[in-house]
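Next up: some structures, all given as structure tokens.
None of the figures in this text is laboratory data; all of them are computed from the coordinates on show. The structure displayed is predicted, hence computed values, not measured ones. Cβ atoms are built from the backbone, for glycine too; each structure is taken alone.
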Structure 1
Amino acid sequence: MSRTLLTRNGRGAIPLLRGRADALSGVRPVARRLVIDMSYSAHFMDFKASSIPSGMRKLVVSKLSPNFREAVSAQSVAVPTPGDADLLVRNRFAGINASDINYSAGRYDPSVKPPFDTGFEGIGEVVGLGLSASSRYTVGDTVAYFGSGAFAEYTVVPAKESVAVPAAKPEFLTLLVSGATAYIALKRLGDLAKGETVLVTAAAGGTGQFAVQFAKRAGCHVIGTCSSDEKAGFLKTIGCDRPINYTTEDLAKTLRSEYPRGVDVVYESVGGSVLEVAVNSLANKGRLIVIGFISGYQTASGIPAFRGATLPAKLLQKSASIRGFFLPHFISDYKEALGSMMQMLSQGKLVCEVDCGDSSEGGRFVGLESVFRAVDYMYAGKNLGKVVVEVAPTPVSNKL
């Protein structure tokens, strides 16, 4: 088989003589692979044999603000060129995360100044790649990735930070941040034991749904908070023993009356008054894992009010602990977590609920501009499962 290099305009292909080179090097020919050699090509041919456009749209943080609509704008830019070890990915789906507005507010790295790209996770097809990256991937492969710049039609992603997936389905996207957060946090910080009681707040959301399932797999009794009867019904289907609809039930009273001994582990993402209830509901030697505090993200400080003056005494009296979890600090656990979840998914042992906004006002989240609606939708608490935007429709083959 001959290796193919694309010409600068992307239209021609130059077959390379390889017989003599192979004989001299002793290297056996490998399976056919399209290689885009960036030293010769500045324009690409994608795997469907249609030219990649010269321009694209992406979302950029142009002003620091927790108001996503105020901070972010859509811009037209040139399609980026992948480096030697990079992939150029045509995004099909991008995930929405509560922390998108923390990022737009500049809270993660104050040294980073606008403009900068946004969006943490994407999935799509490889349409271009550097020469070194071609040792692992080829044009046409489907990959998912966890990194900045996913709110774009095309994104350059380091090959080593990409994950090969069977298809560009949003279910795989749910694992990258939401699933990995629940898996690693509970494994490393939860110390779950069979028979323990676990409380998951915002249990029907992107990461909560996974915390419920992983706690149940560990043999725990699982309580999950949610905001509607529909969500409570969903939670039962994924193993939640006691869904609590906090719009119709008082969370603190319900926990006191039904769980007087307290709860052993709390997977908490809401903050504020919910965090206070969680602290007061801990059992002796209880562990409270803080993975976020979404109730405060839209404020100027990003932190919800919390009455913690008596916190040291409460923890001491119960030999309890509060543990913070931030996914980038646990990257060494990421590969194992993702592999385990992918296996569970393939075996039908993991539910990855996706909400693409089909029932939202305005309909399904399609196109980059719908990211703004999707963020609003999630912060209104309307989502059931992981909120995902369809950046571009799946291409239809142009073959007759």
Structure 2
Amino acid sequence: MDFVETKRRSNVSRKLLLAAGITALFLFMLTKSPSTTASIKFSRHEPGVTHVLVTGGAGYIGSHAVLRLLKDSYRVTIVDNLSRGNMGAVKILQQLYPEPGRLQFIYADLGDASAVNRIFSQNAFDAVIHFAAVAYVGESTAEPLRYYHNITSNTLIIVKAMAAHGVKKLIYSSTCATYGEPEKMPITEDTPQVPINPYGKAKKMSEDIIFDLSKTSSDMAVMILRYFNVIGSDPEGRLGEAPRPELREQGRISGACFDAARGIIPGLKVRGTDYKTPDGTCVRDYIDVTDLIDAHVKALAHAKPGKVGIYNVGTGKGSSVKEFVEACKKATGVNIKVDYLSRRPGDYAEVYSDPSKIRSELNWTARYTNLEESLSIAWRWQKAHINGYNN
């Protein structure tokens, strides 16, 4: 009996040793796998590498920002719930930069405070660029509570997570809609903020939250960029604008022009022809997305602890909607049908920027200032992606 028992114990010991060996080998292989190596890189600060959290990085503007950051050797984490963003854009970015530790995508809703806190706990962020937001003026007047929740409440969750986890650099994507309808043009950073629609109001509330946080944190570095009407796309044709079909009515005028040129919609609807402008249509400052992203990268590089920088990002000149439509016709080569309708609630007559402050302090100047050229670049992407990123 003693011999049998001893033999049984010996077999059990060998099995335990074998199991332990297999487990150790598995763990060793796991730690050497690319995915684990990458996750370790994202979870640790690394000298010489800046890890940027880009909220809304699957969206039109956010994806272009991620592309530029990756090109400039930043480490990037995208957080997006894909309600307005596009996974197709993320896949293209992943294909362009497949190396471990360069880019990761996290599917999450910024309204979920526990999820946001977990993301900050598991990643070593050096900075946050906060793009994520619903962003249509007309929609905001129809669904104001949605806008206050998505923009203001979600921004509060983000900055609380930053404060809790010691992330001290924030670049905030704001808007000229916070100014409302100023009495004189051009708009400077000192122009009073009197927003007239829920979108602008929600963004201004978010700015106020960020201001107040910065007052309690002497080493917080903040840049707030108030930008104007965004157009264009990546000059190399890798990314573009592909809003969901149900949002076409709410989207940017450039998207509507392209849809009309492609025959997706029968024509273009221009809302408002009785404004106090030279031709009766709204006047806007159209900023190319490539220039806009360049401003964000410069803001990230110039952000200083204890400082809040506020900058208008625009070309400094206004173009009317009628002028925009004519440029779009030339860019697409299509004689787009135009229907002129009554004003859209929440719109304002004339808005264009004075970009002298960002030019003098960040050495930034818009380069893509020709409407037809910017629209031509975007049109090439549209023609090559008939179904958006689903091609």
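Comparing distance in nm of label points 7 Å out along Cα→Cβ at positions 284 and 300 across structures 1, 2, the highest figure is found for 1.
Structures compared: 1, 2; top value of distance in nm of label points 7 Å out along Cα→Cβ at positions 124 and 148, i.e. the largest, recorded for 2. Set 1, 2, criterion Cα Rg over 2.2 N^0.38 Å, for residues 76-243 alone: the highest-scoring structure is 1.
Upon calculation of mean count of other Cβ atoms within 10 Å over residues 84-91 from the atomic coordinates, which of the structures 1, 2 produces 20.2? Computing mean count of other Cβ atoms within 10 Å over residues 84-91 on every structure in 1, 2 gives 20.2 only for 2. In this comparison of 1, 2, the computed figure 1.9 for distance in nm of label points 7 Å out along Cα→Cβ at positions 68 and 204 is attributed to 1. Quick check: -13500 is what I get for helix-only ellipticity at 222 nm (-39500 (n - 2.57) for each DSSP H run of 4 or more, over all residues; to 500), calculated from one of 1, 2. Which structure matches? It traces back to 2.
Here distance in nm of label points 7 Å out along Cα→Cβ at positions 268 and 380 was derived from just one of the structures 1, 2, and that gives 2.9; the source is 1.
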